[in-house]
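What follows is a group of structures, each given as structure tokens.
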Structure P
Amino acid sequence: MRYVRGKALAAYIGVFLLAATLLLPIGTASAAQITNRSLTLQAGAGGDGGSKPSGDVRHLFTFDVATTGNVGSIKFDYCTTASGTCNTPTGADVSGVSFGSESGSDLTGFSIGGTPTTNSFYLTRTAASATSGDTAVLRVDDVTNPSTDNYTFYVRITTYASTDTSGGSTDTGTVAASTATPIVVSGTMPESLVFCTGATVSTTLGVPDCSTATSGNISFNQLFSPSTTATATSQMAASTNANGGYIVTVNGATLTSGLNTITAMNSATTSVPGTGQFGMNLKANATPSVGVEVAPAANGTTLRGQAATNYNTADTFKFTTGDTVANSANGGSGPTNAQIYTISYMVNVPGSQIAGTYTTTLTYVCTATF
């Protein structure tokens, strides 16, 4: 009776061990962990920002393989969690993914393999050996990001020795990424015309600055004389974003002392000491030595300011009220950055010029066409 019991007990233990053996997984292997792994969301060809929800973007994967051996394919699964059941992130779609680029010399030669699904694709290449620590830098394009703002999603990366992800996996690892709420920064540039006059206008950090304009009261460099030419200068600065640019006109009378005047130069001509002449130009002159060129100099694009006809020839002067003396038409009328003009004034008088203090008030008007 005791023998029978022992035999029965042995049979029972044998059945239990068999049952326990059948509960163990068969044919499993622990994949090594991919290291130095990252996913960078990059802007797409259409300009969508890398983290834009629902953006058509590029995903750049960088990682090091852990196991030495063949790497023939790499699978990428887009999931809502880092482990467990892989559910597709809301709005994500990699079914139209295309291969973008690869760099480095370790793991190359890849292309899209098989038929991508909404949340999964793999890259394939002719199975080639890799060494533990080899780096993969792989970019795929035409990825549709999840559609939710500030939404974290995961991509599970798995390497295989086979070229079609069949068979057991070799290495695995997960990267996390997130969409981000777009920050929209906006501002308005209104129609702009900046114009000022003064004895001088200076620059601030290299840019003409109307806040530096000084008083408009100027005096000639010497007493009037029939033998020498008297000179003076003033300055003005202008800029505009008007599509039609600007014009500057001068308005006022010639120099006057009571009922006595100095003849205005109604046509452009040179200085002739001993005759009655009051004129101006916007150039650097040698005879008489006065004035400088517009600065910064016109380049026909961002800087267009120039002296106008009859006021744009060195050593030639004119004054007629209402004349256009400057404009922003260099290279074609249009918007221009700030420039400083120096207006040169000259006076010649005959010996018979009646003594007195001669003055005039000149008004410069800058008109922009938007």
Structure Q
Amino acid sequence: MRIAKIETYIAGNPWKNWLFAKVLTDEGVYGVGEGTLNYFGKTVETAIHELEPLVLGMDPFQIETMTQRLVRDVYSDGGQIHMCAVAAIEIACWDIIGKAANQPVYNLWGGRCHQKLRAYANGWYRGPRTPESFAEKAKIVAGRGYTALKFDPFGNAWRTLSRDDFDLSIDIVRAVRDAVGDSVDLLIEAHSRFNVATAVEVARRLEPMRPAWFEEPVAHTNIAAMVEVARRSPVPIATGESFSTKQQFAELLKHEAVSILQPEPLNLGGLFATRKIADMVDAHYGVIAPHSAQGPVCSAACVQLNASLPNFFIHEIFDEFNEPWEKEIVIHPVEVVNGYIEIPERPGLGIDLNLEEIARHPYRQENYLPLFKPGWERRSRQGA
């Protein structure tokens, strides 16, 4: 079996264009992958086709050799853009391998470690940035069986917060805690907004609400700053979604300060690299909560990954809080029932693309999540 062609498709979700790849072989078996990267849908798509000649004619089973050819051999550090393009191809190849073996991908990595996967809701708080709005929506989501909710209460803050914004942010978290009670975990997202002093002050104010984690309080590019926050914070710190190499994880882990790691398979070049990083984390007694706020193919890929991880912690779900047509652009999308994901037994990723439905939602340049623009929480179409 040899790789014969790579096709790409973009679905224009208003808050982020989703980029999908389809790797075809000379034996008719094909696989699907994803390379979504917020603002850079067309850029990553171009990178996939620039890399395509390097894998044409290759055996899709040769994941390690293929990854070396796509990453090492081009001798260029393209960061997340480069690795998302590699991931789109690599994930599709795992889909092919699973289909050829008639096995779900997790059975190719040691098998299934969990009967079902606990999920947390993200993206559920679309609307105004008020305690009342967040609390009302949190009750609805908790009522659907979710036992963990993630949200960013910090508006468009960057580096610091005004006193009024600081108090409003804490009031929002307190309102959500009061709305859902103590049995639901709160995961507080910061989107790399703060400097060290502000992050520590926020963490201390959050402590009475007992959040399960405080995510990405400072930029991932300064590991020393992340470690300092983690050592001074009374709330566990979660990070890792923006890393694009295993060396960055190794640098962070050696400090033994962060034990909740969030590798993003797309930013890391695919599933196998992420699987190996999860084992590195396990060696440091850490747990894995992969970042999965992209499209539905990434969600399905993360299900395969998480099913195989002994140190899996919780699975991110954005899918239920996107546009209603998301469930139509893939066949057999990930489903959450009472806050948990049932692990599929279908071969490969267990899904397929609905190309006709994708074509109904074209790419738009204004489709991205503008996290430093006032009112981004409303997630209305940019430029509309």
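Can you say which of P, Q returns 14.4 when mean count of other Cβ atoms within 10 Å over residues 78-85 is computed?
On the way: P: 14.4; Q: 22.6.
For mean count of other Cβ atoms within 10 Å over residues 78-85, the value 14.4 is produced by structure P.
Match the computed value -11000 of helix-only ellipticity at 222 nm (-39500 (n - 2.57) for each DSSP H run of 4 or more, over all residues; to 500) to one of the structures P, Q, and report its label.
Q
Compare distance in nm of label points 7 Å out along Cα→Cβ at positions 70 and 254 across structures P, Q and report the one with the greatest value. Mind showing how you got there, number by number?
Numbers: P: 10.2; Q: 2.9.
Across P, Q, distance in nm of label points 7 Å out along Cα→Cβ at positions 70 and 254 peaks for P.
Name the one structure among P, Q that mean count of other Cβ atoms within 10 Å over residues 206-213 of 15.0 was derived from.
Details: P: 15.0; Q: 17.8.
Working through the options, I get structure P.
Comparing relative contact order in percent (Cα under 8 Å, 6 or more apart) across structures P, Q, which is largest?
Q
Where is Rg/Rh (Cα atoms, Kirkwood Rh) largest, in which of P, Q? If you can, show how the numbers build up before the last one.
On the way: P: 1.49; Q: 0.95.
For this comparison of Rg/Rh (Cα atoms, Kirkwood Rh), the top structure is P.
Where a number appears in this text, it was derived from the coordinates with a stated rule and is not lab data. All values reported here derive from a predicted model rather than from experimental measurement. Cβ atoms are built from the backbone, for glycine too; each structure is taken alone.
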